[in-house]
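Chemist: Scrolling down, you'll hit the structures one after another.
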Structure P
Amino acid sequence: MTTTAELIGQTLAGLGVQCAFGVVGGGNILAVAGLTGAGVRYVSARHEGAAVAMADAYHRVTGRATVCTTSHGAGFTNALTALAEAARHGSGVLLLCGDAPLRGRRRHDVDQTALAASVGARVFRIVSAASAAETAAAALRAANAGSASVLCLPNDLVTADASETTSTERSALIQADLADASAEDPTVPPLAELAAVAGALARARRPLLLAGQGAWRAGAGKAIVDLGDRLGALYATTVMASGLFIGNPWSVGVMGGFATPGAAALIREADLVVAFGAGLDPFTLHHGRMLDPDATLVRIDIAAGVGPDRVDLRVRADASVAASALLDLANARPRPGAGWRESVAERVALARDQRPRYDDAGGDGRIDPRTLTRSLGELLPAERTLVLDGGQFIEWPIRSWPVPDPAGLAFMGAAFQAIGLGFAGAVGAAVGRPDRLTVAVLGDGGALMGLPELETLIRCGASALVVIYDDAAFGFEVHMYGPQGADLSSATFADTDFAALARALGGQAQTVRSPADLWTVRSWLASNRPGVLVLDCKVARNVVADFLTDLLSGPPDQPRKE
């Protein structure tokens, strides 16, 4: 007999799922057996939210949708924060979870369909053994399309007989599902809207092309570069698309609060910014500080119907299709003469590699976080995956540790403004891309919140470097709200010995109070990176990130002119 749980595992494996992350309970332990029995690798997490974050990071670094799994009730509710992050980020995550029986909810059950929908996830509920394979295939197809999805398996269907769904029928279902996915056409932009953008490009004297995560996913990088070369434009990326233009001499790097001062100055000189596959959230626009008030802003994206009021032209289209079409229209016009690039060539090179000056604030057993970041940057290999938790510290590695491509960055929690997902993200990244060194960067607050998954990272045999910017505080809140009268005792703590914790869990560790303490990293790298090395970096508490300093200075001086 083939049970429904086994059929689901066979279907998902047949559709290409290679790995799953989860925490087992009564509602899903047999579903996990169905996955492993079909050849899917399974990684046991310590918390359900972490299992979702692992799958999220795995998708970000591989581009492949994957499965995470929890039990019903409390197992499901534990997963909601990470599920919200995955849904808002557009990650290919499929959460396979137990659910209340078809006959009705029990005392410990909740309305999982409503909860999942409330955080933006798509919900698929299996209603019979006969339709289980079809429903599972539909849920995975939605995940592959960038919609975090939930597949609910009612308790009374887990062991139901699904033998009537033969292997031939399953194979036909899989082939049909693959054919349906490959037949989907990208959104083609209306000609009138494209013509309006082409006209704006023709009039621009200082055009900037911005690529976001959507451009990366659409494979639009080359088309955008070709268009920019035709127009004499500069390039920039959002944080999530970091590395897309790496090595290009006309790229200024990241746009937003993490831009270098030189890059920010060049971006503010642009008279036209065309954003491909970028949401243009307040961080990319640096809360109104990033662009000249008179600059024209164009957004080209599949979801271009939503977004900030600041946008002048919106085009709902696939980024790659639109960039190629705009290149055709540009080629039909006379080639522009000498322009912006020639006048700013030296400034672009300086902006991209700019190392802002500062007075070192280290001393009394604490290292300046900027000095720490620069010193580590000189040691790290180029082929790396950077996994970030949340906190004010993120500015320093984003600016100083470039990634080889957007798949080399997993910024966990950014979409939902959560912290505590960094260790879990490191597990997913290390499992997905073992060919690259995983560098996990966390603050002490996020590290303690997600500490159980450091054990998972060590247990799964990953090679990873963990860097904890440890100021014994919620640094963002201290610097942002201290001047507003906050009681800072609510955001500051006694020191934590993360090095001792890491060793207790089976990892290697080093407390870092000065650059000299980084000798352990050199030794670890020279030994071919065995296991997990945790750096408990005691950073100076009084250093404020530049992006936060800008926010503390108040609203931008110049409102947009009408």
Structure Q
Amino acid sequence: MSINWGGLIGVVIFYVIILAIGLYASRKTKGSTSMDDVMLAGRSIGLFVGVFTMTATWVGGGFINGTAQSVYDSGLLWAQAPWGYSCSLIIGGLFFAKKMREQGHVTMLDPFQMKFGNRMGGLLFLPALSGEIFWSGAVLAALGSTFSVILDIDTTIAVIVSACIAMSYTLFGGLYSVAYTDVVQLICIFFGLWLSIPFAMTNEHVTSIAETSSTWLGTWDNRYAAIWCDLGLQLIFGGLPWQVYFQRVLSAKSARYSQILSYAAAVGCMVMTIPSVLIGAIATSTNWTATDYGQEITDSNIVLPLVLQYLTPQVVSIIGLGAVCAAVMSSADSSLLSASSMFARNIYKLLIRQNASETEIIWVMRASVIVSGAIATTLAITINSIYGLFYLCSDFVYVVLFPQLLSVVYIEFTNTYGSLAAYIVGLTLRLGGGEPLLNLNPFIEYPYFDNGEQLFPFRTFSMLCALATLLLVSLLFHFLFTKKILDKKYDIFKCVTNVPPAPDPVMLNMKSIDEDRKDDFDSEVSESKNDTEKAGIDNRGAEIEL
């Protein structure tokens, strides 16, 4: 098989268009040294762009390729990510989006550092960073597999070039570029995938998916019931503590908008899942030995690109490839921006150089985009399971970060002692369960351990243990210090009795809150004034007609 030059030219044109849109959108931040402008698009994201960028962030290459892979491998019953992340968005809109937006934070980690201190916030940055990096790696891996099948281009080259394109416009435009390109990318994903469905379903080598439903719907195995629930809960609650989500929540024009974006994106995720599920079902129903592929599928990572390449006309497969490219860009750029925003503000600004100017922070953020992109690219090239990466990215976030997020938003009495203890307990219990993707063998054998396989819901168990530790240790140290069993000089974290009068992060965020509330008030006054003037004009018009 030789390089598909027509497809390659089509992809190059698509990349040029996306790059042009991203660079055009970056003009909105030209010369700006404001973190709000670069990281949060000036907190001006409206409903139309907001719904597109929120949905496109989740519907990435890992989402569409991974869903097709899972349906083909295990059946729809085990393809949990689409509905899991949709439920997560709904819960986020109901319980977290409004509170975070009203408080005017810049990143998801701001309330963590306000409550637990800068150093503890730095520790919590690590699982947040790993989540974003694994997510980027998953979507880049999906693109690499698609390029290798449809264009016969080396996977490594495809991944590196795509990562460079995503980094280039993210570097200069920040969230403005990411959000505006998301609109185009989501449209490409929707039409590109749906266009391929009729051609693939009517291919002569494909049996009706209605006849093979018993295969692609999947079968239930009671042996794995606990694991099914474990992974489902991980996706639902592990989908919450993400900077990539809260970056859009915090960039919305108002708290109400942030909730609407969450609900609309949940619906969008489920709608965008349908073509991937159908492609997985089609792949299950295909006699692959009779196609030009000439053999059964041995690598389920490439299910979606194989369907596009061998079951649809060449032009359609190229358009489908454009959809995958769009999906990758829409998620990769978001994750890179999120990881770099947290590092620049919560690590560099609040932990390393508290006197750093906003210009310096923005340049640190841009450098972080490059470093994060390099790490994600390496993961995409070296780890071979797209759907596995898709799960893994919410794994450590679920166990370590979710209890902490719940604490900073809803539980008043928790403190740094409880946070640190919970971090250690959660991480130890989760790593103890092992991780095949990282070649990490289990050193804790949970109940029902069978030949190296954990059949116990150890992820949820680890999360609950972390949450219980956070509450109990916080209460213990609060009791010890307030009852003067321990002298206040031993309050080394200064979070119970030696609380400083005005920590820097609080002051920074209070300033942000005040400015944000002022902007909202000014906006409401302006809208009210415009409505009054419009009403006056309408009345004058009515008088003239009379």
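Please treat every number below as a calculation from the coordinates, not as lab data. Everything numeric in this text was worked out from a predicted model, so none of it was measured. Cβ atoms are built from the backbone, for glycine too; each structure is taken alone.
Chemist: Taking mean projected area of the Cα convex hull in nm² from the coordinates of each of P, Q, which one would give 30.5?
Modeler: Q
Chemist: Still on this structure, I have one more. Between structures P, Q, where is distance in nm of label points 7 Å out along Cα→Cβ at positions 19 and 467 highest?
Modeler: Largest one: structure Q.
Chemist: May I pose another question? Could you tell me which structure in P, Q was used to calculate helix-only ellipticity at 222 nm (-39500 (n - 2.57) for each DSSP H run of 4 or more, over all residues; to 500) as -11000?
Modeler: Matching structure: P.
Chemist: Identify which of structures P, Q gives the largest calculated value of relative contact order in percent (Cα under 8 Å, 6 or more apart).
Modeler: Top value of relative contact order in percent (Cα under 8 Å, 6 or more apart), among P, Q, belongs to structure Q.
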